[in-house]
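Alright, structures below, take your time with them.
Rule-based calculations on the coordinates, nothing more; no lab input. The structure displayed is predicted, hence computed values, not measured ones. Cβ atoms are built from the backbone, for glycine too; each structure is taken alone.
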Structure I
Amino acid sequence: MQAPLNPPSESDTAVADGAAHRIRIVLVGTQHPGNIGSAARAIKTMGLHRLVLVAPQKFPHAEADAMAAGADDVLAGAARFDTLAEAVSDCRLVLGCTARSRRVQLRELRPRAAAASAHAQARAGGEVALVFGRERTGLDNAELQLCHAAVHIQANPDYSSLNLAAAVQVLSYELRLALLGEDTAVPEAIAPGNPDAVPHAALEGFFAQLADTLEAIDFHKGRAPDSAMRKLRRLFVRTGLDEKEVRLLRGILADAQRMARLAGERGAD
């Protein structure tokens, strides 16, 4: 039996017409199609509608349709991508819902602070993604590096195994409260950054060139590059680089690569 729902209100209409359109729920590598349907239902009940699937193992699937229980429009409109980088390429804020990682150090937010952060960024005009990983293994380190912060649900430490769709429901509920203006001041929330900051895809292009340049100038001196790149990622993500700044930095990197190439050619003579 379905729980009764309140009739639509004027505030719900404002939610549907405003910041909610700039918030997407992203499921990465989902193994069980039923969880996709349940997640679609969870976000629709909270006034959201944007579902994004990254490399789902089984979709479309009859079990997803059955578990959606009326959220068929959310399933039908779900965008699909091969990688998380593609799925969040236009985003200004990416929040990864995950257990704590010792390898990738991210700012940690509780669900209410995450929802307030998402709401603030969406109201400022930025695209926002809340990312959920695989049922068994969550998000891998490379995927976590694409996130600006991590979201942790404070579950019972003696039994912290939370179903994927249940986790989506928790975050969707907090988002609904935020979108309806019931998120009173949350000090841990991330304030909107530079409104002219480049989208995720441009930043990833810069990071790729930075990694290549550090390799070309032998910056790592034989050490593994992962640690340095993680720290540099965090540094540049915090700054909220705009398009002109990224162009300037990439121009510097291009010259550094050219000089490294010339030095290599002279050394070979």
Structure II
Amino acid sequence: MALVEFDKETCTKCGACAAICSAGIIYYRKNSYPRLFPGTADICLRCGHCVAVCPTDSVIHQELSLEKCLPIDKKLGVTFGQVAQLIKSRRSIREFQDKPVSKDIIERIIDVARYAPTGHNNQEVRWLVVNDRQKMKELATVGADWMRWTAKNVPGMAEMLVDPIKRLDAGYDVFLRDAPALVAAYAEKDDPIAATDCAIALGYFDLAANTLGLGCCWAGFFYFAAGAFPAMIKSVALPEGMACYGALMLGYPKYKYQRIPPRKPARIIYRQ
């Protein structure tokens, strides 16, 4: 049985499956049934576009059955205005309630974020979750050491870290902001598109978290430390050959925002 087949009893010969095939391996001529080019099974990206687009469920993909490809619930569609407000009202949260974030809720958000697009549909983004208070304090302590070491040893960073280190010395956690949880995205070190894939996935996570009453802040200091500071690399303990490509502090916001501050106008170049 071929990797992809087409039910001739229900196929309308519309050609949509061939038109949207990311790998271009479905052959179609007008008023004929589509078919898979011979010997192209290994080229298939397993993206599911062909199954998802077919209006009559006539595409039979051996690895992406109709049962696996859930139907889109049109009742759950959102308006542009709703999406616009979600994006515009999203804030970087640096003050959190002293309230834990459950594993179940984090996994629920990751279950959505894993649908973020990845280059060549590789789906190689992996997740690191820290939602243990003691481990968060450990990371914050190591992070404070990184900040002090960096200020002394990395040219160009000292000036940027002067004020944060003053706050550290005053007893504030400026590394992880006393957040109850941290979510990081990681992938293989040698993957040339891993940084982009992880950033997109974290962006999805960030917005999805807002809909559940949670807030995030991009953990830039953690990202830098996790990639270069030996003590942090040891504490994070990613699998061999993996690298962190971004992280979010996560928790329930201590304060609610009532308005949307302005942003700079979009700078656009048109080529016509």
Origin of the derived value 4.5 (distance in nm of label points 7 Å out along Cα→Cβ at positions 37 and 181; candidates I, II) | II
Output 7.9 (mean projected area of the Cα convex hull in nm², for residues 45-116 alone, calculated) maps, among I, II, to structure II
Determine which structure produced the value 1.16 for Cα Rg over 2.2 N^0.38 Å, for residues 109-228 alone, calculated from the coordinates; the candidates are I, II.
-> II
Who wins on mean projected area of the Cα convex hull in nm² among I, II, i.e. which is largest?
-> II
Determine which structure produced the value 19.0, 57 for Rg and Dmax of the Cα atoms in Å, for residues 69-156 alone, calculated from the coordinates; the candidates are I, II.
-> II
Matching -14500 (helix-only ellipticity at 222 nm (-39500 (n - 2.57) for each DSSP H run of 4 or more, over all residues; to 500), computed) against labels I, II points to structure I
